[in-house]
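**Student:** Below: a set of structures, written as structure tokens.
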Structure I
Amino acid sequence: MNLPIIYPTTLSLLTTMYCTAQCLNCCFQCSPKRKERMSFEDIKFYIDKTVSLFPTIQLVVFSGGESFSLKEDLIQSVQYATNKKLSTRIVTNGFWAISYKKAYSILKSLKEAGLHEINFSTGDDHQEWVQYDNIVYGCLAARSLGINALVNIETHPNSTFGRDIFEKDERIFPFIGKEMHNPDHIKIMQGVWLPFDENTKKMRDAAPKSYRSITPTYKSCETMFHTISLMPNGDIYSCCGLTCLQIPYLRIGNMKNSTVQSIISNQFDDVLKIWLRTEGPVRILEFLYKNSPDKLKQIDYSKHICEVCRDICVNRKNIEKIKENIKELLPNILIKYNLLYSSIKK
């Protein structure tokens, strides 16, 4: 298809599969037993290669697993990205922030290396491995150093840990704010937590109907095309989705041998990826079920869009149905994509 290209602005590096925690519902199934990781040389190569292919890259995200387990390599990597005039973000569980003094000392080195933002992951699962106080110390130290701090709290029907914990804490409450790019504000977000463990899925599915039958929010996959995600072995995924490793379809190459032409072809010659970007997986699921009233009624609109995406993409029947209806679908998808592209260009 001859489409205008949306070039990526974010490089997301899954720097390691090792993690100090072993959360039951970890989207990448990271744990202390996993050994895969990027060396500093790997990270330099991935940054250089990605930027050479896509000069539009503005932000590098260091994620995992637990990115702080890279220690000095993480500081050097942030400095390397900074030297290339790229913004930087780190995602962490905060295991290292055992006191305010310790958190300040560690983050000071990263601030000096150019770190712009740090995201803390927490919630019921994480609390089994990393204490709440670590998140508080990390956020307060980041704020003191002028580093943007954001907390993402896992949320599900039976959550016991939520935003209210922070709002009742006098140490951190005065600094909670909503301005995403204001380092004086500590941002607290409640994200839908994807169940990967079978018992957790059953718990979610047994939630009250009032929880599951919420008003649909038709979110498109905003990271599709905007983000290039790399695994430790160099595999490239076309979004930073929480279920991307479970969807082979989203693998679009390997940074060690892929060209810009092959990466673009694996994205923009693909109607389903364009559809995910323009209308999102919930709309696609509704289309797939439009002639099955019972299935249509059973759609769980409380699900994270990455889970819906997984449900669509791993089911061969769904893919076949989309192929069968491609002539009907294509004109509308392309019109919406071109409108989206036009708005992005402005």
Structure II
Amino acid sequence: MRKGITIAICLAMTIVSVVGCGKESVQQSSAQEIDITTYYDRHKFPEEKLNETETLITSPAGSILSTDTKFVKYDLMDSKCDKKGRIEKVEYSTDVYEDGKTYDKYVNVYLPSDYDENRTEPYNVLYFQHGNKLSNDYFLQEEYKNRLDNLFASGKVDPVILVFTTYYLEPDKADEIRKTEPDAPAGDGNYTGVPANFWKEVVEDIIPTVEAKYNTYTESFDQDGLIASRDHRGFSGYSRGSCCTWYMFHSALPYFKWWAPMSASCVAGKQISENPTDEEAYQYLKEAVDDNPDMDFFIYVGSGGPTDAGSLRTQMAYFEKQPIFSYGDDPKTNNLYYVLSNFEHGDLYAPYYYYNSLQVFFKN
């Protein structure tokens, strides 16, 4: 890990297309498939206006899961926000990919408007992994940053540090590579020939670099120190970043208590296109739980409307009934929850899901 840290204010990049890794049909455990639009026609999810700032979307018991699931949409998310956070670029290097190379990379760190490096109570940290063919600069565009500002200005969410990561090995070259090739080299297990060592990059290089720089709960940066502060750390991701979140759960459970996969299912260590069965996905997650029996966790899953991550629904219906999971929204007694919005598939919706999950996360 390189000791030097360079920080600069980041500039927005051009928006690129979002490619999801979830199927658009509902995949049943028996391999039977039904059209997701027809499915939603039979299961209309009711909306209720709570007040002038919130709308409640309810998925009734029996539509997906055996119990109701509720998603609160913060209706002021896109209004102009005067309480503006700031974004800093933090550089690091990594050599975890077993090819004799050292890669110079960076994360983008969002600090809420009232971030105070001298605050007595340190800040919790939530890491976010972008979707396919995007970059961690995608979220610097004003529309997304304004949603983050409104998220914390709502008063419903405690301020946390957000860290935007990328699984691409050379993010400065990734956009150019994708102009002529389907994808760019990445360490999340979805690029042939590159070992799935992104979790090592996060644990060995990103967390120590970021959490040493800012006012966080981590007091030492060896393995024991990172595990000791896991209650104050979460990992999240959207689309392919959601697949990456499930992979991180499997590989790095000792370092994170809080998990927020959004709009893509668990691919169980396979290529995204291979579509594992619900049982295979469950066993993949169970391995991590069995290997770390004393590690508590909470997974807050979110997805959108008819064309968003259909296979995630059947996984969640299957997971709800399995013994390693206790379904519900209270992390004191539960470890798995699922919400459905009416959104299309797009990384820019992540702050809406954070409005729900961050009212649960870090409540120890």
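**Student:** Work out which structure the value 28 belongs to, where percent of Cα pairs over 27 Å apart, for residues 57-216 alone was derived from one of I, II.
**Tutor:** Attributed to the structure labelled I.
**Student:** Here's a follow-up. The value 25, 20, 12 for semi-axes √(5λ) of the Cα gyration tensor in Å, for residues 121-256 alone was derived from one model only; which of I, II is it?
**Tutor:** On the way: I: 28, 23, 15; II: 25, 20, 12.
Working through the options, I get structure II.
**Student:** Can I ask one more? For which of I, II does relative contact order in percent (Cα under 8 Å, 6 or more apart), calculated from the coordinates, equal 16?
**Tutor:** Among I, II, the structure yielding 16 for relative contact order in percent (Cα under 8 Å, 6 or more apart) is I.
**Student:** While we're looking at this one, here's another question. Given a computed value of -12000 for helix-only ellipticity at 222 nm (-39500 (n - 2.57) for each DSSP H run of 4 or more, over all residues; to 500), which structure among I, II does it belong to?
**Tutor:** Going label by label, the one that fits is I.
**Student:** Between I, II, which one scores greatest on mean count of other Cβ atoms within 10 Å over residues 65-72? List each step's numbers first, then the result.
**Tutor:** Working: I: 20.2; II: 17.1.
Evaluating mean count of other Cβ atoms within 10 Å over residues 65-72 on every structure, the highest lands on I.
**Student:** Compare Rg/Rh (Cα atoms, Kirkwood Rh) across structures I, II and report the one with the greatest value.
**Tutor:** Sorting by Rg/Rh (Cα atoms, Kirkwood Rh) in descending order puts I first.
Values quoted throughout were computed directly from the atomic coordinates according to the rules given, and no laboratory measurement underlies them. Small disclaimer: the values here were computed from a predicted structure and weren't measured. Cβ atoms are built from the backbone, for glycine too; each structure is taken alone.
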